[in-house]
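Undergrad: The following blocks contain the structures, represented as structure tokens.
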Structure I
Amino acid sequence: MAHTRVYRNGTLEAEGFDPEKISDYLAEDGTLVWLDLCTDDGDHLSLISEELSLDGLAVEDALNRRQRPKVDRYPGHLFLTVYSARVGETVADLSLAEVSAFVTDRALVTVHGAAFHPDELTDRWDSSPDLMVGGSGGLLHGLLDLVVDSHFDAVQRLDDEVDDIEDLLFEDRQDKHMQQRTFAMRKSLVGLRRVVLPMREVLNTLLRRGLRIVGPDLTANYQDVYDHTLRASEWTESLRDMTSTIFETHLSMQDHRLNDVMKKLAAWAAIISVPTAVTGYFGQNVPYPGFGRAWGFWVSLVAMAAIGSALYGAFRKRDWL
């Protein structure tokens with residue numbers, strides 16, 4: 001279902017009207033129009049592309065998903081693609097909602113799939129009605145602010161997951177579950193990084209004065225979104241480094257534990273070899289002191305116990321056992 005709104009001199013005048021009336025509103029002075037379409041609604045997009053003279057390549061990019069976050073400049077309008085992010089119950093449940101937007105002087109057309117909820121966008125606009133005076137730049141600011149805030153929320157969830165993994169890292173028992181969480185963390189972080197880092201280029205392009213989308217009254221607001229984008233990018237990079245460090249530390253600790261196990265096995269093997277050597281040597285029917293007598297058996301038993309105890313004490317002193 002298409003969502004529509006029209007603002008007149010910065011004030012919301014009507015919403016939920018038929019998209020075919022957009023051209024009538026644009027013919028009036030002081031109006032600003034928003035049209036929201038799902039990617040399956042190609043008929044309305046074809047209609048509005050003719051009325052707003054949208055470039056065919058941009059329309060094709062809007063209908064074909066998995067575009068890179070970008071801003072393209074066409075005669076009469078801008079075309080941009082951004083992604084909102086959301087993390088589910090686990091960090092492995094990272095969902096990215098692609099949103100394409102056509103921006104003219106007096107209209108904003110958003111195209112997206114079912115994963116993006118336009119109600120969140122309208123709530124953002126309603127909370128800052130003063131920005132609507134800035135024309136389509138005010139509408140676009142609400143979209144970008146919503147997208148960047150979703151990046152922040154996703155990065156925060158991943159940061160909390162990193163803290164939990166760090167707590168498990170130094171526990172005595174580490175199971176397969178921790179390795180699965182670490183792998184899911186790295187996978188989600190890579191996916192989020194692909195949509196967060198290009199946002200710096202998107203905001204940089206929009207802040208250029210030659211585009212005439214961001215007016216002087218909106219520059220401070222866009223600069224604030226740009227600062228948030230930088231923070232999200234830096235935060236994502238730091239989490240990436242931290243995750244790599246955790247993974248390397250986990251491997252190092254596994255090697256350390258393996259060395260401890262090998263030392264203990266070697267120590268016990270040395271202790272066990274003493275009675276084996278004594279009994280095996282005299283098992284060759286070689287006469288020894290006390291051969292054939294009871295006290296000779298006890299001497300052998302005491303010798304094995306004494307030598308084994310001495311080895312055990314020496315290994316304990318070296319912290320091998």
Structure II
Amino acid sequence: MTFDIEADWTLNLLCNYDCSYCISRAPKEHPLVGRLSPERYLEFFNSTDKTWLLHLTGGEPFIHRDFVALCRTLTSRHYISLNSNLSSRRVRDFAAAVNPSRVQYIHCGVHVEERDRRKGWGNLLANVASLLERGFPLFASLVMTPAAFADYPRVAESFTSLGVPLIPKVLRGGFEGRWYPQAYTEAQRAQFRFLSEQAEAIATTGKWQPYRHDPTVNPLLDREYLDGFPDFSGIPCSAGRLSVSIGYDGKIFRCGQKTVLGNIFDRRLNLFAEDRPCDDEYCPYWCLRYSRFTDEAPAQYPRQCAPNVFQQTLVTIRGLRREIGNRIAEISLPAQG
């Protein structure tokens with residue numbers, strides 16, 4: 001799989017799950033989501049004269065009304081990867097419509113509390129089986145809240161029986177009054193590393209080969225950062241040249257939402273010609289490649305030891321969204337009696 005540029009595309013904000021640790025969902029879809037037809041989106045990416053790897057995430061991307069058609073259309077020339085809870089009935093439509101060779105991987109977020117609450121396990125495993133039958137590379141992850149350490153064995157069993165690794169995913173940011181990953185206990189860190197290494201052993205025997213293409217999302221890296229994530233401030237970075245992030249509103253950013261490089265709706269993109277120093281606080285997985293498996297990394301790239309402003313803001317916004325949503329739901333309830 002050869003591509004020129006990689007994009008982390010937040011395709012939409014609406015999600016059918018309401019995970020307490022999520023910072024990327026909204027109870028109502030943004031009006032700009034789906035503004036263009038799949039063919040118009042394809043025209044934009046074709047107009048750049050580059051081959052793209054588009055990592056499609058949300059919200060829950062399968063809620064996007066044109067999602068299957070968009071994936072089928074984009075993969076006529078470009079590549080995609082997905083981040084989804086795989087709860088939708090459209091998953092099997094996707095499996096039938098999209099060429100697996102154009103999909104780098106599918107990342108299934110398990111979200112055990114919501115899955116239990118919605119009795120969604122049977123549907124999930126059926127969807128996973130349909131994707132595997134068609135030959136899609138797939139892995140699953142479980143965000144390791146304190147409760148998830150006890151849940152992990154029963155959740156992993158179903159995936160392991162299908163040959164799918166369940167990878168522990170580090171909890172980032174504020175949760176129940178504590179800041180993670182720094183708040184993990186030493187016992188939790190040791191268990192996390194063990195489970196991660198176990199998942200990697202399963203992954204290397206399956207269709208998803210975790211280190212072959214340095215995927216956009218690779219939670220196997222998380223065990224290297226249980227004491228905090230690196231601070232790359234000032235380090236030359238290829239973001240804006242070889243990778244970008246795309247918002248649900250069509251805006252194209254270098255990384256995060258500081259430096260705007262273009263807009264899909266305006267058919268505009270101005271990439272950097274050279275690497276530039278990092279000017280953001282949040283480190284996505286592609287940044288973590290810099291310090292993977294290097295003994296000198298902790299000294300070369302100091303760890304973030306305190307909550308950074310960007311993550312604090314996201315957690316605050318998430319809390320406000322949840323509170324506003326709850327208030328609206330209360331107001332909307334019909335009168336009793």
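Each value in this text was obtained by applying a stated rule to the coordinates, not by laboratory testing. Because the structure is predicted, anything quoted here is derived from the model rather than measured. Cβ atoms are built from the backbone, for glycine too; each structure is taken alone.
Undergrad: Match the computed value -9500 of helix-only ellipticity at 222 nm (-39500 (n - 2.57) for each DSSP H run of 4 or more, over all residues; to 500) to one of the structures I, II, and report its label.
TA: II
Undergrad: Here is a further query. Consider the structures I, II: one of them gives 1.25 for Rg/Rh (Cα atoms, Kirkwood Rh), for residues 169-240 alone as calculated from the coordinates. Say which.
TA: The value was obtained from structure I.
Undergrad: Let me ask another. Ranked on relative contact order in percent (Cα under 8 Å, 6 or more apart), which label among I, II comes first with the largest value?
TA: Looking at the calculated values, the largest one is II.
Undergrad: One of I, II was used to calculate distance in nm of label points 7 Å out along Cα→Cβ at positions 201 and 217, giving 3.3; which?
TA: I
Undergrad: Separate question: For distance in nm of label points 7 Å out along Cα→Cβ at positions 249 and 273, which structure out of I, II has the highest calculated value?
TA: Comparing I, II by distance in nm of label points 7 Å out along Cα→Cβ at positions 249 and 273, the maximum is at I.
Undergrad: When Cα Rg over 2.2 N^0.38 Å is calculated, the result is 1.76; to which of the structures I, II does this value belong?
TA: I
Undergrad: For which of the structures I, II does the calculation of mean count of other Cβ atoms within 10 Å over residues 57-64 return 23.5?
TA: II
Undergrad: Something else about it: Hey, FRET efficiency 1/(1 + (r/R0)^6) of positions 17 and 161 (r between Cβ atoms, R0 = 41 Å, to 0.05) derived from one of I, II reads 0.40; which structure?
TA: I
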